[in-house]
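Quick note: the coordinates plus some simple rules give every number you see, no bench work behind them. In this text, all values refer to a predicted model and were calculated from it rather than measured experimentally. Cβ atoms are built from the backbone, for glycine too; each structure is taken alone.
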Structure I
Amino acid sequence: MSGTDLWLIVVAGGPLILLLAIIYVLVTRRRRGPAERRESDRAVERLYQEEGD
């Protein structure tokens with residue numbers, strides 16, 4: 001394997017690994033349910049009200 005072949009693997013492999021990592025994160029990230037979303041919205045409202053006082 002020459003230096004040119006190794007460089008080609010590095011240049012092509014880097015973006016491929018990055019793409020696979022992004023796909024993995026998008027597929028495995030956890031979605032919040034309706035109850036969690038409501039609780040989060042309430043907490044945000046409470047924080048805004050506390051800051052406004």
Structure II
Amino acid sequence: MAELNRHDVEALAQKLYEASAPDGVPWSERSLVVRDPWLATARKRLLLDGPAGT
């Protein structure tokens with residue numbers, strides 16, 4: 001299983017969230033209840049596609 005960089009996961013999760021957040025609330029102001037599903041999605045995507053630059 002590939003090892004994921006926490007920074008890469010967080011950065012992708014933030015991009016995905018901000019691209020689809022209609023209310024404009026910044027990622028940094030969201031609780032883990034909101035962030036966890038986005039982090040899980042980012043992890044899955046990185047595992048399937050690999051980190052950028054590889």
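Could you figure out which one of I, II the value -29500 for helix-only ellipticity at 222 nm (-39500 (n - 2.57) for each DSSP H run of 4 or more, over all residues; to 500) was computed from?
On the way: I: -29500; II: -20500.
Attributed to the structure labelled I.
As an exercise: P(r) over Cα pairs in 10 Å bins from 0, in percent, calculated from one structure in I, II, equals 20, 20, 18, 17, 13, 10, 3. Which structure is it?
Details: I: 20, 20, 18, 17, 13, 10, 3; II: 25, 54, 20, 2.
Among I, II, the structure yielding 20, 20, 18, 17, 13, 10, 3 for P(r) over Cα pairs in 10 Å bins from 0, in percent is I.
If distance in nm of label points 7 Å out along Cα→Cβ at positions 3 and 43 is calculated from each of I, II, which structure is the one that comes out at 1.6? Working shown, then result.
Numbers: I: 5.4; II: 1.6.
The structure behind it is II.
Taking distance in nm of label points 7 Å out along Cα→Cβ at positions 11 and 35 for each of I, II, which is largest? Please list the in-between numbers first.
On the way: I: 5.4; II: 1.7.
Largest calculated value belongs to I.
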